[in-house]
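Each structure below appears as structure tokens.
Nothing in this text is a laboratory measurement; each read-out follows from the coordinates by a stated rule. If you're wondering where the values come from, they're calculated on a predicted model, not measured in any experiment. Cβ atoms are built from the backbone, for glycine too; each structure is taken alone.
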Structure 1
């Protein structure tokens with residue numbers, strides 16, 4: 001019996017040491033994240049864990065746990081810890097909808113999205129008083145008055161109402177520098193490449209297994225952080241072309257056909273530090289820089305496949321064939337979140353997406369269930385923090401165009417962008433999934449992806465440690481606002 005008690009005491013000591021070390025790691029993480037509130041609470045938590053360890057050691061020293069009362073308390077502690085572990089660690093039932101990908105959310109008729117009607121296409125492409133302008137607003141009259149008011153606000157990058165005026169000039173310059181890359185790569189020869197002249201007429205016969213390994217490997221080698229493959233669901237391909245960047249107006253309004261069987265979808269990570277500055281202008285630099293990286297990867301991957309002798313079309317900021325988020329969901333990269341972004345297990349919503357449509361024979365990945373739908377139902381932080389109230393705060397998803405989702409109001413969202421002169425990113429910044437993947441946060445992600453109780457527990461803890469409305473993080477020195485900027 002004495003040996004058993006000794007083992008129980010030793011296990012308890014090891015457990016308390018481990019929890020104290022995790023607490024210390026979390027405290028250091030909060031300091032590294034530059035989160036003052038979280039650092040205070042994490043420090044108090046670590047002190048409590050340390051005090052508990054010290055008390056435990058003193059009780060061992062005094063032989064307390066070898067008394068009847070001490071042994072009873074020790075056993076009760078084990079029962080409490082094991083019960084809590086079972087509640088939080090066990091794998092709860094999967095979400096069958098998530099495992100079906102985008103199909104699991106379809107509950108009615110889904111109409112293909114007309115790219116001309118997307119707020120970005122209306123803002124970037126339509127020239128006032130042009131024939132296309134008149135044609136569009138005859139078909140979509142509901143947007144005309146709203147768009148006129150919005151145009152008066154300007155848009156991101158330099159409107160008089162910009163949040164960082166009068167000192168944001170260098171950050172706008174950096175953002176526009178990154179924006180040049182997708183524009184350069186939006187010519188037909190770039191996004192819809194032909195084989196290199198030396199390889200013209202050749203077609204390499206590769207098995208789906210080899211093609212999949214090579215395509216994913218090349219995308220990762222070029223800079224993609226996550227890569228997945230899906231068979232293209234035609235519902236997620238735009239119905240008509242709406243974005244025009246090289247004055248090729250003959251393409252405007254053309255029907256887009258779903259001609260490729262597969263989509264290679266990839267994600268690139270947005271910097272935790274830069275996203276943390278939203279809605280200020282440094283977050284624009286990061287956002288556009290990521291889009292530039294996506295255009296770079298998609299273009300090279302499309303050319304690689306074309307050189308193998310197969311058809312490929314690059315999809316990036318200045319040339320999309322369809323909706324990236326449902327394609328990414330079907331490719332197993334993550335789930336659709338309340339904020340309208342893809343949420344990945346590895347990086348949360350801090351990603352930008354790109355893709356290549358192709359007829360290269362590939363092996364599709366399967367959709368994943370990482371608990372996003374359940375977590376978003378509980379959390380609501382992005383909706384609470386949205387300054388334009390564009391993200392619905394209702395508990396459950398509603399039906400929009402035949403699919404279940406929390407429907408983002410992209411009109412009021414974009415209008416807010418025009419008011420402040422940046423692309424905001426507040427929702428991405430405050431999302432609990434956006435935390436840097438330090439050791440403690442990796443543990444938390446593992447728990448919430450597998451357990452419903454953990455989602456509730458850590459949603460509450462995120463509010464306690466980081467606040468229900470987390471504050472903007474410090475801006476990196478190189479991207480701070482210079483008072484010497486000339487406007």
Structure 2
């Protein structure tokens with residue numbers, strides 16, 4: 001397959017996070033249903049599967065607030081595949097709880113998944129098979145740069161009841177050598193356990209990705225600009241982030257007040273000490289990007305504008321109102337990445353209030369930006385209308401952060417509904433597929449839609465409400481929804497608009 005980052009290749013894809021897949025264990029995973037999903041994409045003639053960040057989630061279950069920028073989410077490990085390897089027995093699954101089919105109930109799911117993973121680990125340690133033991137040892141060696149710190153971090157966190165590292169006892173919080181050495185010996189088995197979970201995740205994900213790639217399908221991942229404060233990255237590399245000598249936050253990320261949010265958005269993530277990163281020629285970021293590209297074929301960088309300038313707020317502030325704009329690392333950052341990563345298979349999330357310096361930076365490195373059709377219907381001069389798209393962009397009906405297209409239409413002001421119908425030459429009876437047709441027929445190289453839009457679902461299927469806690473990230477695809485008939489309809493759309501996957 002040619003590089004879709006550059007013209008003239010036309011293709012399409014669907015956004016569906018693995019947690020949204022069907023399956024019997026309360027949450028989508030990397031097992032049989034994921035392979036069926038790849039088959040559906042193949043049958044539909046789509047070239048891209050877009051996922052959200054795959055990291056280990058914590059409070060709020062958000063894939064954008066992970067315990068590591070490098071690790072995988074153990075809740076995505078498939079029990080069915082562990083059965084195939086002999087790490088689980090059928091009897092281990094006999095007491096499976098009754099989970100809802102259409103949503104993820106994270107509390108019971110996490111308890112169930114961790115129970116199974118612990119059983120798999122105990123079986124591995126009691127009777128390690130030579131080939132798996134050698135493969136695990138190789139994985140630990142190859143991923144040592146992040147895995148050692150992550151496994152230790154998670155073992156300590158578990159031993160302290162899950163509290164954030166900023167509240168740990170000072171010797172461990174400050175990574176004093178004697179304290180770390182002592183606790184590493186004390187928690188050796190739990191460290192081994194967390195490393196083994198990462199091994200299982202990476203084996204299952206890599207096998208799934210290989211299957212997708214052999215089918216001609218590429219995976220677009222998602223890399224948040226900022227990491228979580230409560231992460232192994234921040235704990236083990238404090239010098240790279242805005243925390244003080246005691247490990248407490250000093251400055252945090254957010255965005256200033258705008259039309260949609262009069263007090264701005266206070267994200268609370270640590271900011272980067274970019275001058276420290278520059279002294280190492282952005283070595284940590286290069287490692288992070290290379291790690292992401294070992295999992296994905298392309299990476300969407302969330303909040304791309306932060307590389308040009310970012311909003312800085314003092315830690316402890318109640319809102320993001322009183323902050324300041326600070327110049328980001330700019331072109332120097334991407335030149336450093338480009339020394340070892342060529343080409344840069346990056347999509348820039350350039351939504352929101354975008355200043356000329358952001359556009360200049362994106363264009364300097366020929367990175368495609370994003371267009372969202374739901375934003376388009378204020379009038380004929382709106383840059384999100386397909387008539388104004390450049391070729392070199394990724395066009396979406398909507399994303400995980402938006403309402404579904406049907407939900408958007410049902411809640412839109414009457415003037416926008418009217419212009420939407422007029423633009424699409426539609427009575428609005430099947431608005432989601434009208435949106436899909438408009439994006440697929442555009443000049444954009446890449447056309448994308450969430451699976452909720454492919455299914456024509458309303459607001460009840462929304463994945464995320466930005467800046468809200470709880471109730472997000474739980475939508476799931478009902479068994480049988482990705483039908484042959486639906487694949488055929490999407491195949492026709494890909495055929496008519498010259499977006500069929502290359503065979």
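Suppose log10 I(q)/I(0) by the Debye sum over Cα atoms at q = 0.15, 0.16 Å⁻¹, for residues 112-239 alone works out to -0.86, -0.95; of 1, 2, which structure was it derived from?
Values: 1: -1.09, -1.14; 2: -0.86, -0.95.
That value comes from structure 2.
If we compute distance in nm of label points 7 Å out along Cα→Cβ at positions 96 and 384 for structures 1, 2, which one ends up with the highest value? Let's see the in-between values first.
Working: 1: 3.3; 2: 4.0.
Once distance in nm of label points 7 Å out along Cα→Cβ at positions 96 and 384 is worked out for each structure, 2 has the highest.
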Report task. Tell me which of 1, 2 gives 69, 54, 40 when you compute Cα extents along the principal axes in Å. Result -> 2
Query raised in the report: Here helix-only ellipticity at 222 nm (-39500 (n - 2.57) for each DSSP H run of 4 or more, over all residues; to 500) has been calculated and equals -12000, so which of 1, 2 was it run on?
Result: 2
Requested in this report: Work out the source of 29, 21, 18 here, i.e. which of 1, 2 gives that when semi-axes √(5λ) of the Cα gyration tensor in Å, for residues 40-191 alone is computed.
Outcome: 2
Report summary line: Re mean count of other Cβ atoms within 10 Å over residues 72-79: value 13.4 computed from one entry in 1, 2; matching entry is structure 1
